[in-house]
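Chemist: Listed after this line are the structures, all set down as C-alpha cells.
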Structure I
Amino acid sequence: MAIIGWILSFIALFAGLAMRQDMPIGGSVLLSNMLLLFALLACPIFWRGKPLGISRGQRIVVALVMLLSVPLVLLPAA
C-alpha cells in the first residue's frame, strides 16, 4: 500500500510542478495547487503517525473529492 502512495505522490507532485510551469489554461493555478496538496496527502512518510489526527480514510475521501472536482475547475467561467 505504501508503494502506491509513493507512486501517486510523485505523479501528483510532478504534474503539479509541470502545471505551475506551463499555466496553459484558465484554472491551472487552482489545479496545480490541488495536485500539490494531493501529493502531500498521498505521501506515506509524512502521515506515518497521524500527526494532525487525520486517518487514512479521511485522506482517501479528500483525495477522491479533489480528483472528482477537477472537471469543475476546468469549466469555463460564464
Structure II
Amino acid sequence: MSRLNADAKASLRYVRISQAAWARHHGYSDGRWYGDACGCPDDRCIGYHHDETDECGCLNVLLEEYDGPRKGGAW
C-alpha cells in the first residue's frame, strides 16, 4: 500500500476532496490508498508515466473528472 505524497495531498486539499473519498472513488472501499504516491490509481505511475521528481500529469486530469460531490463521495 502506497501513501499519497505531499503534492498529491495538497492537490486534494485544494479541491476539497478527502484522501478517503479519493481512495473510495478509485475502488478502494476501505478508504485506504493503494494507488501510486502521486495520486494516480495506477500504482506504476512514478517511474513509468513520470520521474519521481516530476509532477503527475494524471492527477490533474483525474481531479477535473472527479464528480464525487454529485455522487455523495466527497467528505
Structure III
Amino acid sequence: MRTVSFQGVQLTAGQKLRAQQQQHVRAFMSPVLAQQVADTLAVIELRKEQGAKPEKLWFPDRQEHGTPSIAEWMGF
C-alpha cells in the first residue's frame, strides 16, 4: 500500500471529501467483497485476452428518422 504525505500541502474541500470517501470505502469493504471484485476483474481480463466481445446490454429496438405525422400517430 502506498503512503502519501501531505505535510505542508493544503487540500481543497473536494480533495478532502474524496479522501474521506476513499477511507470510508476501504473500511467498509469486507475481505470477501474485495476478493469477489478481484475475481470478477480477473475473469474480465481473461476474456479480453481470449478476444471475447463484451455482452451487448443495449441495442436499438427500432431506428426511425424524421417526425411522424398525426395520421401515422393515430394509425390512419
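We did not get these values from a lab; they are worked out from the coordinates using the rules stated. Treat the numbers as computed from the prediction; the structure is a model and nothing was measured.
Chemist: For helix-only ellipticity at 222 nm (-39500 (n - 2.57) for each DSSP H run of 4 or more, over all residues; to 500), the calculated result is -22000, so let me know which of I, II, III that is. Walk me through the numbers on the way to the answer.
Modeler: Details: I: -22000; II: -10000; III: -17500.
Label of the originating structure: I.
Chemist: Can I ask one more? As an exercise: Cα extents along the principal axes in Å, calculated from one structure in I, II, III, equals 73, 39, 22. Which structure is it?
Modeler: On the way: I: 43, 23, 19; II: 34, 22, 18; III: 73, 39, 22.
The value was obtained from structure III.
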